[in-house]
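The following blocks contain the structures, represented as structure tokens.
Bear in mind that the values in this text are calculations on the coordinates, not laboratory data. It should be emphasised that the depicted structure is a prediction, and the values quoted were computed from it without experimental measurement. Cβ atoms are built from the backbone, for glycine too; each structure is taken alone.
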Structure I
Amino acid sequence: MTDSAAARPPMTLLIAAPRGFCAGVDRAIIIVERAIETYGAPVYVRHEIVHNKYVVDSLKAKGAIFVEELDQVPDGVPVVFSAHGVPKAVPAKAEERGLSYLDATCPLVSKVHRQAERQVKDGRHILFIGHKGHPEVIGTFGQVPDGTMTLIETVEDAQAFTPADPANLAFLTQTTLSVDDTAAIVATLQERFPAIVAPKGEDICYATSNRQTSVKAIAPRCDALYVIGAPNSSNSLRLVEVAEREGTPARLIQRADEIDFAWLEGVTTLGLTAGASAPEILVREVVEAIATRFTVTEEQVETARETIAFKLPRGLETA
């Protein structure tokens with residue numbers, strides 16, 4: 001052993017599995033890549049395709065141009081809608097302008113959109129559990145007429161809500177929420193409004209639930225935990241909260257250059273996971289950076305195996 005290796009303190013890395021990309025994110029990225037191959041650059045994308053700077057920058061380098069509104073897309077070029085989903089008005093406006101568009105909305109988000117339409121058609125008012133201003137919430141609200149859905153962010157909101165017709169209520173949820181927080185809000189709503197209609201199956205997506213479960217499995221064994229993800233990534237922020245609830249200090253970092261080695265002083269077991277829009281290459285980058293200061297032992301802790309894959313839109317499967 002060299003002197004420098006001997007000087008490096010030992011560090012056990014408990015790496016959560018599953019972590020990183022989910023099927024919806026994978027599909028959205030492939031849609032942008034295939035669109036560039038099919039139509040040639042540039043291809044416009046409305047909103048970040050997924051909430052991850054590394055992914056967005058990689059796609060920019062291939063010929064994607066990211067904009068926030070459809071007005072910023074010139075005539076005659078294709079546009080892709082992000083994985084978070086868009087209000088109905090957006091594809092309608094694209095059609096009005098004669099724009100070719102590809103919808104990269106995650107199929108699990110689309111499922112929530114269809115449920116919202118059904119509940120409103122059946123005359124129910126929807127209580128939507130989610131975070132104000134998140135693109136997925138904006139997209140879901142944009143599926144139904146104004147006034148047919150109310151946002152519920154907290155248990156307090158659930159306690160304070162006064163419906164016009166308590167017998168005709170339904171609830172739906174954003175797909176990237178904390179499983180535990182949502183359960184508490186749902187319990188409050190069901191206690192107050194026993195007739196409230198629940199979604200068919202769980203709205204919180206399998207990947208969000210799985211990543212939270214894997215953090216719960218490793219957090220009690222860790223002195224500290226890093227979540228790799230973007231500050232605007234809802235599912236990544238929830239992973240930090242899950243670890244902290246287990247009593248483990250946790251921080252969100254986007255990539256290795258944000259590692260705070262002073263924060264790791266005295267840490268002998270570090271947990272590591274990645275949000276659903278963070279690629280595995282960033283996990284490896286963080287592991288390698290930690291290995292420059294510590295003698296690292298890696299242990300992967302697998303709590304589920306994900307085999308889901310989503311079909312691509314027609315016309316792109318063979319591109």
Structure II
Amino acid sequence: MPSYLLKKSIHFLALMVAVTALAFTLVNLSPVDPVSAYIGTDTRIGLEQREAIAHRFGLDKSPVDRFGFWLNNIIHGNWGESLIFREPVTSVIGKRFWPSLALMGGAWFFSGVIGFTLGLAAGFKQNSWLDRLLSGYAYFLASTPTFWVGILLLMLFSVKLGLTPICCAWPVGLQAGQATLGQKFHHLLLPMMTLSIVGISAIILHTRQKVIDLMKSDFSVFAQAQGVPPLRFLVTQGLKHVSIPAITVHLASFGELFGGSILAEQVFSYPGLGQAAVMAGIRGDTPLLLGITICSALFIYFGNTVADLSYRLLDPRIKLEGVAIS
């Protein structure tokens with residue numbers, strides 16, 4: 001365990017340095033002028049005021065100096081001030097982190113449970129009508145954009161049927177603390193369904209293939225030759241073998257989940273980190289965009305680390321040193 005943690009720590013530091021450097025470089029190559037984005041449409045701002053704004057945020061320095069200054073502040077806990085929201089980046093991320101976590105956590109849980117169950121059914125009934133139906137469904141969803149699914153669900157359940165809210169994470173006119181848990185879940189339901197429907201395809205296809213391989217293995221043939229029914233063998237002996245790779249793949253899908261949440265939050269005007277990232281990119285809010293980039297890297301790295309550790313927890317025969325560090 002100490003050796004494993006040391007390797008993960010070294011990889012983590014190298015990853016964060018690479019992510020911060022690349023993100024800062026890409027943001028500085030953007031054609032969006034942060035000062036103009038900060039000023040907006042106010043034509044009364046003169047040249048001296050523009051220079052004062054640039055000096056306040058350190059935009060009058062060279063890119064190398066800005067990166068060193070920004071990285072030093074990050075290390076000391078100062079993530080800067082958001083140009084859009086006019087408040088500290090940590091405050092903006094803190095307010096929007098929990099809505100995004102609720103959205104991604106709920107979608108991740110339901111897509112995993114439902115996808116694993118449907119994958120078991122498809123693999124067990126290989127080449128049946130059920131298998132063809134579920135496989136076709138999964139392949140179709142794998143090539144379907146998240147925003148398109150969200151728009152269809154919005155048109156059906158919100159516009160046509162009027163069963164779900166059109167936007168936001170709580171009723172319009174209320175603050176987050178004023179909304180009840182039921183109201184928040186009502187607004188969360190449709191975005192969560194969107195991410196779950198899209199994220200379910202990979203789990204179905206992966207689990208299906210593992211079940212097929214398991215049922216054709218010598219282990220399965222020998223058990224069935226001893227009189228064990230196929231379904232009983234799958235439930236009592238096969239679930240553990242199938243669940244290990246399925247859970248690992250699902251845990252490693254945090255990156256895709258975060259990317260999908262950005263599109264879902266835009267469609268439903270959901271006030272999470274994804275929507276804030278889009279706003280920061282369009283309006284040149286460099287501190288906020290870099291802060292969200294760091295948070296997303298931490299989120300994805302955490303998911304990959306949990307995926308690695310799950311090997312050891314589910315199967316003690318696997319050593320941590322033998323697990324691929326991603």
When you work out distance in nm of label points 7 Å out along Cα→Cβ at positions 48 and 64 for each of the structures I, II, which one comes out largest? II
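Work out the source of 22.6 here, i.e. which of I, II gives that when Kirkwood radius over Cα pairs in Å is computed.
On the way: I: 21.1; II: 22.6.
The correct label is II.
So helix-only ellipticity at 222 nm (-39500 (n - 2.57) for each DSSP H run of 4 or more, over all residues; to 500), computed for just one structure, reads -23000; which one of I, II is that?
Working: I: -11000; II: -23000.
Clearly, the read-out refers to II.
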Distance in nm of label points 7 Å out along Cα→Cβ at positions 16 and 272 - structure with the largest value, from I, II: II
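For structures I, II, which has the highest computed value of distance in nm of label points 7 Å out along Cα→Cβ at positions 104 and 240? Please list the in-between numbers first.
Values: I: 2.4; II: 3.2.
Result for distance in nm of label points 7 Å out along Cα→Cβ at positions 104 and 240 over I, II: largest is II.
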